[in-house]
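FYI, it's all coordinate maths here, none of it is from the lab. Keep in mind that what you see is a predicted model, and the values were worked out from it rather than measured. Cβ atoms are built from the backbone, for glycine too; each structure is taken alone.
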Structure P
């Protein structure tokens, strides 16, 4: 079974060009069993939702996930993820393990935190994966003491992600969990990467256990095989 761990929809991520329904249909056609919706959570999200209460902001953030799950039914699993960028940090981090209760009750503090304080607060509850750590003109490797893993393969066709450098970092620090994702925003991005596993994943607990046990393989895209 194939799962993509890095997918956006245009309802919350304005850089996206596909609605959650379009994204769901596209992943069904690609033969995926599911994907994690990792919409952006950063300064632009605050600006986009300016004037709303925090509950209303989270309702807005969760709306494509809820709509997508209803639309997909049992044919495709859509997991709740996030790509966070702290206000003081230009890097992006994928969060695995968040739930709706956590978003409503705790996430109002997150953007004001930094990676170190966030890791110290959530290291036992979430997996914190740096997205595209070596993306040219976009990211720099963070302090790996405050990470659980790195996105070994990010197959966005519009960026030089220097995936080879990230894979070298993973070889040097084998405790770090490698992940892969298409970073889907547009039709040409869909289904270029992800993970391949024999186990069905139906929630964040399943995904966290799978990643910790390394019971999966990364899906290479032909343009990104290194």
Structure Q
């Protein structure tokens, strides 16, 4: 009986270890941009791309003073700040202030869409199958690989993480930039996700992936999307 119980416990431990290893990790936007070049070039001009710069000394000085921060301090090493100004901070493969990978600086692709080590490979294989045989792939497989399609919570974790927030997930360390301080910090996901200057423009997708889940704004964005550079995929 003891041998059997020990074997069961060992099996459970191995299962847990396997699950831990299987968790997707952050890779940085360099690999994303190899296919999604149009989105990447648009993102480079966005506010999210420059997010880390705002933590540098003497940048956004008046806003920092108003929030009770020192405008001469370099907050780019501050653990209470960098999580919302970089990609994947504190997670496997994510941004590390001690070894800052340039492709993780700013709020990049994986900040919204989730860590891409697993689904990026699926995108590439599905894109090749579509190009050669017009074979489509179920979008559900991307979800299984860790891609986010309903990423409102990811946005809220930074934009609504202040004391007294209506968002139930708010917790310390809170952001000092709140609507009470200035109305411009009021966050409305439905409006923000449609702001090309904040995120990126949207481009025509080829139809590589089909089926649910589809964000509520997908059809709207695609109806007015521009043609993408060759190689972009859905």
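Matching task: 23, 22, 17 is the computed value of semi-axes √(5λ) of the Cα gyration tensor in Å. Pick the structure from P, Q. Answer for the origin of the read-out: P. Which structure, out of P, Q, was mean count of other Cβ atoms within 10 Å over residues 26-33 derived from, given a value of 16.6? This value belongs to structure P.
Each of the structures P, Q was assessed by distance in nm of label points 7 Å out along Cα→Cβ at positions 82 and 106; the largest value belongs to Q.
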